[in-house]
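Pasting the structures here.
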Structure P
Amino acid sequence: MATLDWMTEAPFKFSKVLIANRGEIACRIIRACREMSLASVAIYSDADNDPLHVEMADESIHLPGDDLASTYLSGSAIINACRAVGADAIHPGYGFLSERADFAELVEASGIIWIGPSAKAIDSMGDKVRARRLMAEAGVPLVPGAELVDSGDLSELMAQLHARAAEVGFPLLLKASAGGGGKGMRAVDGAGELDSAYLSAQREAQSSFGDGTVYLERRLISPRHIEIQVLCDTHGNGVHLLERECSIQRRHQKVVEEAPSPHISESLRNEMGAAALAAAQSVHYVGAGTVEFLVVEGGFFFLEMNTRLQVEHPVTEMVTGVDLVQEQFRIGCGLPLTLNQEDITPRGHAIEVRIYAEDAANNFLPATGPLSLWRPPVGPGIRLDSGVREGDEVSIDFDPMLAKLVVHGSDRARAIERMRGALTDFVILGTTTNIEFLHDVVSHPSFVEGDTTTDFIEQHWPSGWSAQAEDSVAVIAAASGEKWGLYLEEVGESSGDLVDPYNPFMTLSRNFP
């Protein structure tokens with residue numbers, strides 16, 4: 001694989017990056033900045049309380065206001081912050097403004113380098129109806145579906161809805177064109193449910209995205225959710241970095257991701273990779289992006305394209321050795337890719353789980369509370385991307401994801417064993433988390449066999465998941481032995497550091513990141 005010292009051999013277009021995000025993704029981007037000798041700038045709001053990403057960054061700037069609309073979702077506030085600190089590039093991370101074409105356009109118009117695809121590409125793929133049309137033109141396989149034309153006459157619209165549904169066939173999904181994360185989406189099993197489901201989806205879409213456009217799509221039964229990571233530069237070059245299996249989900253939100261998929265053959269991987277690149281090239285895509293597919297016995301079908309870095313990007317990095325954020329910086333600097341498709345082969349297996357402050361036994365209800373004890377696992381093949389540390393408070397102001405726990409093994413069986421051990425060793429006290437639920441998922445015989453589909457959780461816990469033990473502290477004690485009990489007894493109310501007897505190179509501190 002070719003290498004390039006980008007700072008000495010290439011035109012250096014920016015030196016200071018403002019990260020228009022927070023939490024674990026901001027921390028992860030800051031680490032990439034450090035490795036590339038780029039200065040990093042963090043932003044924060046009144047709702048943040050001494051956040052880790054601010055502590056890690058070279059400098060930080062406050063955004064006035066305690067609500068998202070005036071801070072992390074305010075393009076003008078972020079541009080003003082960028083100018084105030086002299087940053088010459090913006091990395092949006094994921095979520096917030098990362099897929100807002102108007103923000104990308106504002107950044108570019110301000111003369112600041114946008115680490116992402118063009119506003120036009122974002123706009124093309126952000127509208128799912130338009131994206132389906134583009135994919136059809138590019139020859140990418142599509143799930144059977146239909147658009148609706150809303151003339152303003154509700155009775156005519158309902159008649160059209162029933163006619164299109166009959167053409168597409170049941171079961172089907174009603175999906176918001178501007179949607180994501182399951183919002184504005186309704187499953188429909190029969191014609192009797194259509195009217196109420198459509199009106200409900202339309203209301204939610206309008207409320208969530210300011211666009212009530214809803215279309216129909218055949219609902220595939222027990223598909224796999226497979227996505228392909230792509231990288232494209234400004235010189236017309238593009239590569240795909242294999243696939244990620246993201247089938248295990250709850251409420252259309254991913255829970256477990258792995259790479260490579262346990263059931264994708266080499267020939268299917270190549271076919272899907274070619275389709276993903278065709279999708280990206282159809283909108284002249286630049287940067288890191290992800291093309292998502294549903295896979296069933298009869299083939300694969302385009303779902304959507306995410307025009308940003310994905311939450312689950314670490315599993316791709318673990319099996320390919322490619323730092324995707326650093327590649328984004330190189331592409332943003334106008335450099336050609338140093339990767340060829342033949343350079344990219346899977347090395348071992350990686351699995352990621354999302355650690356949430358939530359009550360998995362209560363329909364995954366978000367939880368709050370202090371992180372009074374935060375002891376992540378350490379060891380070979382274990383990576384933790386997190387934006388919190390011991391002593392932080394989990395509030396209702398932001399997403400309850402605490403960390404992404406990623407493991408790598410020489411093969412899938414070893415990766416599963418490593419993940420089980422890492423989840424057993426992960427100790428969090430002060431708030432409810434989904435750690436025990438995740439352990440049950442990766443320990444389930446169907447997961448071990450690779451039988452993972454989008455209805456995995458519903459299949460195996462049809463009445464909802466419940467913890468096997470009532471006393472979570474007892475579970476932790478049983479899993480971790482006397483180690484943490486002795487620690488808690490000794491540390492009491494003091495803030496002093498202790499040495500972990502199981503790892504003398506690791507200090508146990510209330511400030512341990």
Structure Q
Amino acid sequence: MISKLKQDLPASIVVFLVALPLCLGIALASGAPLLSGVIAGIIGGIVVGFLSQSHTSVSGPAAGLAAVVLASITQLGSFETFLMAVVISGMLQLVAGIAKGGFIANYIPSNLIKGLLAAIGIILILKQIPHAVGFDRSTKGDFTLFPKNGEYSFSELFGIFNYFSLGAIIISVISILIMIYWDKTPMKKVKFFPASLFVVILGVVLNTIYQSYFPNFAITADHLVKIPKFEGLNSLVTLPNFASIGNYHVWIVAFTIAIVASIETLLNLEAVENIDPHKRQASPNRELVAQGIGNIFSGLVGGIPITSVIVRSSVNINSGAETKLSAIIHGVFLLMSILLLSPLLNLIPLASLACILLLTGYKLAKISLFKDMYSKGLNQFIPFVGTILAIVFTDLLIGILIGAAISIFYILKANFKNAYSFHKEKHHLGDTIIITLSEEVTFLNKASIKQTLNEIPSNSTVIIDATHSKYIDYDVLEIIEIFTQTFSIENNITTTVKGIKPFYKEENESHVKSIHTS
């Protein structure tokens with residue numbers, strides 16, 4: 001990890017700057033003490049970052065759990081009792097990981113993952129536009145399109161025409177232009193100083209100039225980062241109410257948190273692997289163990305529940321992070337922020353951070369992604385769009401369940417015939433592994449084929465024979481593509497793919513574009 005410090009350190013700074021207001025905002029939306037969100041971010045960065053196998057996933061308090069946390073604190077009557085439920089939920093996740101419950105990650109369709117990413121991107125754009133123009137009515141950690149207070153995100157968008165800050169708009173416009181054209185300047189070669197870090201510094205400098213020379217443009221404290229003042233260790237750490245361990249309601253809340261947090265983590269882990277340039281994979285069972293230990297620690301010291309978080313992870317990848325050292329260092333920065341750096345960080349305009357998230361949202365929900373999914377056929381496109389609409393107009397968990405139901409319908413609609421053969425031939429130049437696909441290869445083959453390809457040793461010779469295949473599901477094609485274009489190259493595996501057609505067609509469905517490889 002140390003060898004990648006040049007890439008990981010600047011990425012960790014950017015992730016930290018984005019994560020800090022999100023931690024505070026999610027804690028506020030959860031009805032928990034503000035510092036409990038930062039504590040969860042610290043644990044997610046340092047503890048989970050150290051234990052996880054994922055190179056780019058970043059953990060912390062999740063917006064998808066805010067409603068659960070808010071309702072649970074109200075139901076249990078005190079924050080200390082709720083912390084006991086967080087500790088128990090971590091223990092349940094730890095047991096699930098040890099029992100290899102992460103296998104469910106292998107059965108998540110890629111159209112659901114890509115729909116999740118695109119939906120998060122759309123919500124980021126909708127929720128950050130008001131912050132970018134200085135209209136900060138909703139909290140930074142609010143990712144619900146239709147909040148319970150009845151204030152629609154669309155009404156917030158219309159509200160920016162009546163309530164905005166010219167100073168914030170100037171900072172946002174300049175920041176977005178800088179990030180768009182950064183790669184066309186000589187600064188692109190300076191890997192340790194990304195555009196996102198530059199625009200944060202620029203925001204502070206411009207607002208300082210406003211305050212000195214253009215007071216009408218100055219951004220007030222309401223539109224700046226707000227870190228609560230540190231008043232000693234007792235104000236930072238809150239111990240759980242251990243006497244409530246026998247409370248039936250505490251266990252119900254613990255099971256709820258464990259289930260929701262585990263589902264979100266496994267989905268986000270798959271999503272992060274999807275956008276990782278190297279397509280590196282981490283054990284979902286190891287991730288559940290890491291998250292479980294993280295939630296145990298978080299509950300013991302006064303933090304709200306944590307999961308793998310796609311927003312932080314996406315910013316991490318887009319900022320050039322190469323290893324999990326970035327996530328760990330970001331956790332250290334969060335700790336330093338509440339101990340030492342609050343006066344300095346409270347100078348950062350929210351508009352600067354909103355611009356980083358706007359660009360992240362755009363990268364997650366590009367128009368090209370929609371065109372690509374449409375070209376793969378309606379059996380991929382409809383579940384993809386359905387997942388997006390469900391998440392955007394409900395919430396993350398309900399949206400995922402609706403998207404999964406749509407995907408399952410199309411899976412059941414396809415053929416269920418499973419088969420592929422694995423054969424090793426001995427030659428004088430070495431062994432050759434031959435994987436022969438059957439006539440019909442469906443999504444249900446995804447897990448076994450994925451596992452087989454990932455277990456092929458380095459320096460092998462592999463032939464994937466699809467000569468007799470009449471139909472190969474897109475998810476399986478994607479696994480083969482990742483194997484041939486990334487895994488095999490990085491592991492010195494000589495790969496030949498035979499018989500994959502330019503197009504595959506299901507009955508009554510559009511053409512599904514295939515990969516071309518040899």
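Please treat every number below as a calculation from the coordinates, not as lab data. On a predicted model such as this, the values are computed, not experimentally measured, just so you know. Cβ atoms are built from the backbone, for glycine too; each structure is taken alone.
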Taking mean count of other Cβ atoms within 10 Å over residues 98-105 as the criterion, which structure among P, Q has the greatest value? P
So P(r) over Cα pairs in 20 Å bins from 0, in percent, computed for just one structure, reads 22, 53, 23, 2, 0; which one of P, Q is that? Q
Identity of the structure behind 21.0, 62 (criterion: Rg and Dmax of the Cα atoms in Å, for residues 178-385 alone, calculated), options P, Q: Q
One of P, Q was used to calculate Rg/Rh (Cα atoms, Kirkwood Rh), for residues 234-297 alone, giving 1.12; which? Q
When you work out distance in nm of label points 7 Å out along Cα→Cβ at positions 122 and 274 for each of the structures P, Q, which one comes out largest? P
From P, Q, which structure was helix-only ellipticity at 222 nm (-39500 (n - 2.57) for each DSSP H run of 4 or more, over all residues; to 500) = -10000 calculated on? P
Of the structures P, Q, the one that 13 was derived from, the read-out being relative contact order in percent (Cα under 8 Å, 6 or more apart): P
If distance in nm of label points 7 Å out along Cα→Cβ at positions 50 and 194 computes to 5.9, which of P, Q did it come from? P
